[in-house]
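What follows draws every value from the coordinates through simple rules; no lab data is involved. Model, not experiment: these values are computed from the prediction. Cβ atoms are built from the backbone, for glycine too; each structure is taken alone.
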Structure I
Amino acid sequence: MVDTLYMRSSLREPIPQKYQHGIVIGPMHLKSRCGIQHTLDYLFCRPKKPSPQIQSFLNIAISVFAVDKLVSRADQSDSWTRELELSVPTSSSWTGLEWSLQKTLEFLTGDIWTLSFRDAAPRVRARRYWEDKFVPDVVSLFSGGIDSLAGAITLLEQKKRVLLVGHHDFGFIAGRQSELAKDVQREYGSEQVRFAQYQLQVPNAREQSTRARSILFIALGLAVASSFGEIIPLFIPENGFVGINTPLTPSRIGSYSTRTTHPLFFDWLSETLRKAGIVHELVNPFRFLTKGDIFQQSPNKEFLQSAVSKTISCAHSVAARWVKKAPENCGYCIPCLIRRASLNVVEQDDPDDYTYDAIGDDAILNYEHKGKDLRSLLISIRRSVTSQKSWFLEVLKTGSLGSLSSEAKALVDVYTKGLKEVERLIKEKACAAVRNYAGL
């Protein structure tokens, strides 16, 4: 079954027959009638509006994010792969680029995408103009996690003027991002760093996997950067181990392993953006570093380690509600386990910082759902210990490196080092049952 989404450019625009029974959103400039809760009217209050090309990319990204949240994977025949067809108003610069972006989205989410771009001038509405004289040298995405905090620190230690951009769809993440941003401003001064935060929430969302969220986050960052100039780069800090994210078990091959910052996704998206006339460079400064490396190589280790307790790495931060705690890092998802491994490298791991100590006893290991990520990680460690497999082939399981083949050795090195960090955590902190499951 094909699920459709049509973004309207105006309320007067008729909806074609094939889209009338699907999802309809927009126009985005009519905030109360677009079907999406957002604060984008604050986005368009910079010295000048983002370029038409980037406004169009933002339309595309919002449409992709909305359909990703509204169409359930569980309803599909294989309980995962969806067929999604979108019609989006864009500037003429996007004409003919449908296939290029479809390919990128299919790699990112594992779904079958059909995109149709209609030539229509993007319409935006600004709540106010920003009278602040601050002009950034660089825009950097700020998720509230360790990597985005470390990325901001690295740029600020280089004396760059940095504008941090946050996105959230519910209040807890918004609060953590704001709290961390204030800490960064206290450390480096408001004349060197500012924080802009935007909400975009899809009511009645039915899908939690959100593989396409990164497209929206990148589009928001580009829209902010474009408001200040055409050559301001967008930094997207993410450690290389998560970026490569090779499937931990055969069952996770394909889009079951997220590809938010995979080098090939970056390469394909950058190429598509260039074809659309968007010249901002996308930069992941940590693509060849593990999370442990990021801690060890930070130019301001003291501040990073003092602020780390406020960061959120978790895929299930609201899980704490079920045990009557405030939202925090759950402790049993892949991001939390990698977080613990990296903190263990700098002797700062504390199981009490998590809702669950997933490795301290065998309770989580034996849960069907909560233990799924832990078992996958332990199986990957066991295979690395007992087999003589090619790590190069493991990295290729997430997709051919294409034009990035010259980076293969560096990518293999960061993957093997990242897995060793997790192995060290299991050896030093796990109970006997968990160590045995990993073959250690």
Structure II
Amino acid sequence: MNFSQKLLSQFLENRAKEKKIKNLSTAVIKSLSSAIIAISCVPNPFLDEAQEDIEFQHVVSLLRVAKENGEIPDELSQIFTQKKEILIQKFNDLKNNLEQEIFKDKSQQIEHLLSLGEDHKKQIAENMIQSCYNSRPELTSKIELIDLNIAFMDNSFSLHPDILYAEEFINFYAYIILYPEVLTYDYELEDEWEAFPLKWLVNQMSLADARILYIHYKSGQDYSAVFTSQYDDENSLEWLVNQIKGHNISEFSNRSSLIKEAIECYKQGYYGATISLIIPQIEGVLWDYAEYFNRKFNNVYRIEGDKQYLLTLNGKEMDNYTVGNLLKQSEFGKVLDQELLLYFCDELYNERNPIFHGRDHTFSSKFNAAKKLCSFEYIIEQINGHLMNELLKTMDEVIDPERVDLVLERKLPLRSLLPSPRD
């Protein structure tokens, strides 16, 4: 499925889901969402370890009683509430520590201004608070994540008889009741997360798989198989080609034959050839998208006649620049995860690529080739996601929803979604 087909498919799928959800009862929605949350948040290894735990066994037995009686016992509700309160307190303690670090010696001054009860003093205090938050964005983002974690934990899983319709989910529910932190992204609050190079990859995974991968990384375990295994699948490799085939940005589509060639080399075990083919295409799509990005936002280049100057983040201009400069020093670089690209494809940041200038003769390996394929996939996913969100928004605005419903009901052909000449 090429980009245009995927766009239309996604648009219709979104509308179909909206229509189906409207017809579902609250009880069905609650039970389905709880089941999905449970299996996607609880890692199987955690579940296996818990089987011998007496407290876990007790909660499982309480859930079975609840399933039989059609109501949640008070003891079960109390356990879940207590566990959540302990976790929320832990989050709030961390939040307080972060806020103390943000405000430091300004907190007394802010409190004094607020205590005066005067509107203009209150405004000064609020401006100071905002200024403190703005000065420490890395800590502010953690505070926002804490609030998000608490909200997600409260809203994503509800202990209600409707969720107990299937025996196979009971162990998952028991684990969530005892360890509600699995409903959160608590690991993203750890210091080690900052250096974790696989943030994009875990965003493609369930919360359970992401947690396991991060634990492996943190403990120093080998996780290279995560990359190599995903490209052992023939469908995954074909999917990579389809991401740019027939793309809205024609320059992307023109690269599809070279990507296919790189993939064929990978399948045959010619990893050096894969790397040598894919790196120029990675650089190429970055240049292509930077051009598109600049046409839309006008903040990457300044064009003067036949000269093109890179606009840097420090307000200067460069007339002789590399893709590394584009990524590190321009507004365009904010679109992509620099840590991820440094890990997967650090050659992009070298002025003279060590592979193409013959200085690196140890680069040919399956792991390194998989990293380069992953770099390409990440960049294309980010670009396609950005484009698709924009185009879906436009389609929502211009396509008649009643006409969409008729297409979904097969009462109108797909082509009826296209604007008529009169439109």
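With mean count of other Cβ atoms within 10 Å over residues 51-58 as the yardstick, tell me which of I, II scores highest.
Working: I: 24.6; II: 12.2.
That would be structure I.
A value of 247 was computed for volume of the Cα convex hull per residue in Å³; which of I, II is the source structure? Don't skip to the end; give the middle numbers.
Details: I: 138; II: 247.
The read-out comes from structure II.
Among I, II, considering only distance in nm of label points 7 Å out along Cα→Cβ at positions 219 and 339, which has the greatest calculated value? Spell out each step's value before the answer.
On the way: I: 2.7; II: 2.1.
Once distance in nm of label points 7 Å out along Cα→Cβ at positions 219 and 339 is tallied for I, II, the winner is I.
-12000 is what came out when helix-only ellipticity at 222 nm (-39500 (n - 2.57) for each DSSP H run of 4 or more, over all residues; to 500) was calculated for one structure; which of I, II is it? Walk me through the intermediate numbers first.
On the way: I: -12000; II: -21000.
Of the structures listed, the value fits I.
One of I, II was used to calculate distance in nm of label points 7 Å out along Cα→Cβ at positions 43 and 187, giving 0.5; which?
Numbers: I: 2.8; II: 0.5.
Clearly, the read-out refers to II.
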